[in-house]
1. Work out which structure the value 3.8 belongs to, where distance in nm of label points 7 Å out along Cα→Cβ at positions 119 and 143 was derived from one of I, II, III.
2. When percent of Cα pairs over 23 Å apart is compared over structures I, II, III, which one is greatest?
3. With Cα Rg over 2.2 N^0.38 Å, for residues 31-70 alone coming out at 1.45, pick the structure among I, II, III it was computed from.
4. Distance in nm of label points 7 Å out along Cα→Cβ at positions 23 and 159 computed as 2.8: which structure among I, II, III?
Structure I
Amino acid sequence: MKPPVVYGIALALASAFLTLALYFLGYHSDAAKLTQAQLIGNVGLLAIGITCTVLGIKGQRAETPAEKEFSYGRALGAGVMVSLVAAVIGIATNWFYFQIINPGFRDLLVQAQLDQMAAKGMNSDQLDKAEKGIRFIMQPMILMLFAFIGSIFWGTIISLVAAAFLKRPAAAVTAAAAEPPTLA
C-alpha cells in the first residue's frame, strides 16, 4: 500500500481514538466541558495531522528513486492524499460516533451553543429562533460534511508547509560516473 494511504488510515484511526478518549473521559457528556474538549481535540488533531502528513510525505519520498526529483508538487500531492484518505474514512467513523456511540452529542452541541448565546445576553425569543438554525446545522450529515471539508482544508495547509521542507532534488550524478569508460 502507498504511504499516503497508510498514513491517511492512521490519521483517521488516531482521530477516532482521540474522539473516543474524550468521550470516555466525560468531555462529550457535559456542555460545560465541551470547550475544554474542543481545545484538547483541536490541539491533538493538529499534532496527529502534522505527524501523519509528514510521515506520509516522507514515506512517498523514500519510495521515489534518489535519481528522480521529488518535487514540491509531488510532496504536496502526497500530503493532500493523506488528508483525503483520512477525510473519507472520517465520514464513516463520524457517522458511527454520532449514530451509535454518542447519539446525544448533537443535543449537547446545541445546548452548548445556546448557553453561549444566553451568556451574551440573548433573550428567550431570540434563543428559540436561533435553536432552529443551530439544530439544522448540527445534523449529523452536515457535521460530517464540515468535518470532511475541514480535514481537506487543514490537511492541505499542513501539506503546503511540509512539502516545502520535504521536497528533494534529483541526486547529482558524479562527474566520474558520467564519463564513459576508456579502453586502454
Structure II
Amino acid sequence: MTPSDTGDKRRLLLDAAAALFRQQGFEKTSVSQIVKKAGVAQGTFYLYFPSKAHLVPALAQSIIDHLLIRLHVHAEGRFATLEDLVETLIRDTYAVTEEHRELITFCYSGMGYFQTASQWEAIYAPYYAWLEQRLLELRQAGLMECDSDLVYTANFVVGVLEQGAENFFVFGGDRKYLDSSRQQLQSFLLRALRP
C-alpha cells in the first residue's frame, strides 16, 4: 500500500462516515455501512480507527485541517497588517463553519461523550501554534502592540472566532445579521489585539 493509498482510504472512510452520520446519526451507523459506502474492505477500517468512536476526533481534526489549509493559502507568507490577519481569520472561519456546520454539531456532541478535553486541545494545537506564530510575526514587525502572552491570545482569538461563526451556522443565527456579526467581531478583535 502506497502512502497516497493510505491517505486516500482513510479519507474515503471519513467522508463515508460523515455522510452516514448526517443521514442517520452516529448510533444507527455501523462500521459495515461505513466501509461499504467507502468501497473498502471491513478490515481496512480497523487499520485506521480502533472503533467507530475514534471517527469523532478524526472528523474534528479534518475540519481544523481544512481551515488551516485555507489559512495557509490565503496567508501567502506573512500578513502585511493585523487587519489582514483578522479579516482572513474571520472570512475563513465563517466559510469553514458554514460548510461543515452539521459535522461540527456532531463533533461537539460526540467529543463530549467519547473523548477527553485533552484530545480536543490536541486537535486544536496546530491551529493555535499557527496563529501564535502569525501574531508573533506581526508583533516583531511592530504591527501589533498587544503585549499579552501569545499562547493564551491565540487560544482566546480562536474561541471568539468560532463562537461568532457558530452563532450563525451551527446554532441558527439570523442571517440578516451576518455581515454585522463579521464587522463587530473584526472590531472587537482589533481592539483586543491593539490595546
Structure III
Amino acid sequence: MTTPQRIGTLPLPFASAVHDLNCFDWDSRIEVSELEPPCQIAPYAAAIDAEITSQGEDLATGRLILLHDPQGNDLWQGDFRCVTFAQSEVSVEMIHDPFLADVGWSWLMDALKSSGAQFLAESGTITTTNSTPFGSKESEEQLCEIEIRASWTPVLDNSDPFTPHLKAWQALLCQVAGIPLNEAAIPLVARNGSR
C-alpha cells in the first residue's frame, strides 16, 4: 500500500517498519490511504492518511508519518521519528472543560503505553477551538474541535517492531473520534441528532 520515499536501497530497519505498516490490519471503520511523504526532513519517509466515518458522518481525520535517518538525529534521540496529526469535533460541553487538552495528550500517551510501544522524546501540542457564529451566520452551528499534533521516537529493532505504534495510533484515532475499538460508534458530539 505505502510506497516510501526512496533514495538508493532502503535500509533494512526502515524496510521492516514499512512492511509492518503495509500489513497492519486496520479497524474496518478506518479508511487508510497512502500519502505523499515529506522529502526534506529525512532521507527516508512513509506516510498515511486516515478517516473514520460512521453512517455517512465524518468522525475524525488523521495522518501518520514515519521518518528515518540512518545517521540518527540528536533532536529525535534516535534514527526514527513518528509524526502525527489527529482532529475531530467535540461537544460544546467538552470544549469548555479546562482539562480537555490534558485529556487529549493522555489519549496518545495511554495508547502508546497500553500497546506496548517502546518510545522516547515525545512532544506535541493539543489545540481546542470554539467557533461561534454571529450576524448572518447565526443560524449555523457552533463548531468545536480538538486537534492533536505530536511526535515521538519509536524504538525499533528485532524485538520491538513498528506494529505496536500502529496499534497505538489506531487507538488514538478511535479516542479522538469518540468510538471504542471494535464497538459501535459513539460520536463525541451530536448535531441535530446526528454527528
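1. Numbers: I: 1.9; II: 3.8; III: 2.8.
Derived from II, not from the others.
2. Numbers: I: 53; II: 50; III: 45.
Result for percent of Cα pairs over 23 Å apart over I, II, III: largest is I.
3. Details: I: 1.89; II: 1.32; III: 1.45.
Only structure III yields this read-out.
4. Details: I: 2.8; II: 3.9; III: 2.0.
Source structure: I.
We did not get these values from a lab; they are worked out from the coordinates using the rules stated. These figures come from a predicted structure and were not determined experimentally. Cβ atoms are built from the backbone, for glycine too; each structure is taken alone.
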